[in-house]
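These are the structures in question, set out in turn.
Every read-out reported here was derived from the displayed coordinates using simple, explicitly stated rules and does not represent laboratory data. Everything numeric in this text was worked out from a predicted model, so none of it was measured.
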Structure P
Amino acid sequence: MSVKKFLKQASMFMRFLSISSLAALVAGCAGGARVVAETPAPLRIIVFPGAFNWPLWIAQDKGFFASERLAVAITPTPNSTFQMKGLIQGEFDIAMTAMDNVIAYREGQGEAGVDGPDLVAVMGSDAGFLRLVASPESRGYADLRGKTLSVDALTTGYAFVLLELLERHGLLLERDYKTERAGGVLQRYQALLERKHAATILVAPFDAMAQAQGFHRLANATDELGHYQGVVASVRQSWARAQPERVRGYIRAHAQAVDWLREPRNKDEALRIFLAHMPPNTPPQSAETAYHALLSGPESFQRRGQIDLAGVETVVRLRAKFGRLGARLHGAAYYYDPSFHEAAFGNH
């Protein structure tokens, strides 16, 4: 699928428009015309399509972004290389991306052909919700021997989680199986359903959707890896230091949305918001599936955007093991700038 075609299709999936953000600002603030005139350009966010963007949908629809005087323009990405290249080259302001991508591109190990020496995470979102899911005929790790498994990119994202899980069960890359690029989680899910690959790492609730069609979940990554930092808000540090109020506002709005989503009394409205941002043919039951998968377990969304530094250390260890041979990596704190989070909540 071409990037152009993907973006056209994914725009239906996301339904995030800067116009609606500006409309919310007009509706929610006195002196609307004056406020809109003073509103800065939309905050450009790039994300992977999926239910894990639920807090962003809530922040949009409930006016949490508007209350921080933020208009947002959100772009879905087909893969990590498109996302990270766009962030590094200034086409986007914030990337909701895997923590490993931040480390990879900061250390010059990314696949997009560009380096991001000032990339940092400023907020945590979740522990990844990572599941190893296999085809209906693959009921265990042994059934993956001699098969092809899919990844987003060969040296970034969640590929190392896949390699680690299989190695712990006696399977080594190239000796026992091969990998192939398939793109982000939406494309990997589709490729798995089409039987193009025997297994892949999916993000909840894609795993539950696959299981409903006869596929098998072989592992929950956090059960085997322990602490793991999945998605974070990543920025160019130079840009963030020039726009500190916008970064702090984004962190607060996201945290407020997570708190709202986790409140049981908001469940019915949360399900309606979920379905409103999904494609028109999405079955209503998928909202309940997503709610259970993303909110009922210990992973869930991280409160107040608090990053898990122990989880970042796990990401660093996996990159040191499977990444570029001999490359020197830093400790977890090197890849995280806490100043924006601290200032957002007045705990500095």
Structure Q
Amino acid sequence: MAGALEGLTVIEFAGIGPGPFACMMLADHGARVIRIDRPGAASRVGDDGQRDILNRNRQRIALDLKDPASLARIRELVKEADAIVEGYRPGVMERLGLGPDVLLADNPRLVYGRMTGWGQDGPMAPLAGHDINYIALSGALHTYGEAGGKPQFPVNAVGDFGGGGMLMAFGIMAAVFSARTTGKGQVVDCAMVDGAAILSAMTWTFFGNGIWKDERGVNLLDGGTHFYDTYETADGKWISIGSIEPQFYALLMEKTGLKDDPDFARQMDAKAWPDLKQRTKALFLTKTRDEWCAIMDGTDICFAPVLSLAEAPGHAHNVARGTFVKDDGMVMPAPAPRFLGTPAPEPKLVSTPID
């Protein structure tokens, strides 16, 4: 099977992080993604030759962006493409002679994807930054962490990948749909600060309705409660509990032997949460992670063990679904989401060179 995006052609200007992630998602589902590498780049990732999951399923061509002949070759490629994705600072593509005015004149149906941290305009647009900075400015980082503690960033998932690459993939497909309807392409200005903000839409809902305190670790979904958090077990491992709804909470109380404790009947009493949290911590330290799994697996408690990167691919559920696959000796997440009618082809790490 070729995938749901068979027939889509995307030109990718090689970069790191969110741009490659967006193009990985498109390529995973059948798009022809041609990555423009600098001369001498390795076929799998870049100068160091290490394998990079984000660059899987590509075709590649090495072109010098300072060479007029290479720039002319790029313009020829773009004339036949549906979209491009570039991740340079604002103004760089214009200085190369590859800005939107030029490429949309060559190809009026082109979708011109621009991936940046701060966006194409605004006072911070020309400045450097990383995921941690973008999620900080969006307000999202302020919400992550324990009560009384410092903000804790979730690696670079929220800015680079959720609010960056995934949003770019959506933007490309939305603009391609529009272009195929109207015949007109456009620029997609994808800024990670915007993406981090929109990923927090539910938090803003709670905050706007007065049911979210503007501080960390004291709210329903940020570890403030005893029934939605992670807990250490007797063997130094961890479990996750998410028993929000009354029926799930009742099952948690039953399986932990707390159903007759009147204090734990105060599930939604925020004043009781700190004390109940400490008692719950002590409880989960009485058994190993595997012992808690034996008690809670297969129930509607909303429970799962916290698996390490080494453990996750071997879990029975992930094995059954094929959540992880392997190529060239490297374990990696499988393409997602699933398309039952046009499933994604098996991902390949090594890129295919073209002339």
Structure R
Amino acid sequence: MAAPIDEAKLNAFVGKMLGDLGGAMSVPTVRLGVRLGLFDALATGPATSAELAQRAGGLHERYVREWAMAQAANGYVGFDPASREFSLSPEQAMVFHHADSPVYLVAAYEMVAAMVEAEPKVEECFRNGTGVRWGDHAGCLFCATGAFFRPGYVNHIVQTWIPALDGVEAKLHAGIRVADIGCGVGFSTLLMAQAYPQSQFTGYDFHAPSIEEARRHALAHGLADRVQFEVATAKEVPGRDFDLVTMYDCLHDMGDPRGCAKHMREILAPDGCWMIVEPMAGNRPEDNLNPVGRLYYNASTMICVPTSLDQEVGEGLGAQAGEPKLAEVIRDGGFAHVRRAADGPFNMVLEAR
């Protein structure tokens, strides 16, 4: 016999679903607004749809009007019924306009679009247990991922994460050798290089197109003379006696994170430090049933786990592995000391020696 329906619970759940569906349907319109410069144009001051269309380079007013009403319904822009003007508040601008804001989130919409595009590939993984090679997911996922993490790196690597490591910042100012492994398109490597000009940095990633993009960034920022980018898997990074090894949001994506940890121990100098930045997660799965865990579990289903299962071993830690599991993996590599050096809403920073 079917359980009776609680109308109040049903209505509440349908209300939640309407909110979720509205958010999902906002993905293409937000992406259009970013590419067409509409959020940036609105950041200069309130405007009617006609004024906004002109301000954004002479777009078609009817489309701009519908787009602006959609964003007003989303709560992403303001709307004044009396003046018919749309506006971007300082808080909304932090998310949609200021690229160096710690909560600049427009790249997340690009990641969502890539996840939807890759859905058939991941569905096949569900059926046969295989994976999806990084770079083969869809679109420019590696570009979107780099852009998504960049605001956090801009606001935390030099300001809070590295200073939280025991004695590392002083060494960086004096001049040491650093390997940034899983560097992607190079944002993390270049931010460190800009802050610590006496040190030498090499970024490594197994994805050749990402390394090509990182080299272009290095040239554009005038850092190619002391920052190198090389293609290599984490377990095959060449060289020895690095004073600092960094990994930003990538250990959980690796097929063999324990083998990776062992190799990190081998390439570090005797008094070297390994800094591991990973997504924030609780110690138990039920601790992650929250808005941040929701984002990470969904992204992990579509990106992180398929990436790991495509590689050798295929441990599939997932983006919500949690500190105890990560510490276990790190200690299996031969590290005696693992501690949480810093954390925030989106990331935790582990220090291993």
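Computing Cα extents along the principal axes in Å, for residues 74-153 alone gives 56, 23, 16 for which of P, Q, R? That value comes from structure Q. Using relative contact order in percent (Cα under 8 Å, 6 or more apart) as the calculated read-out, with 12 as its value, let me know the right label among P, Q, R. Working through the options, I get structure R.
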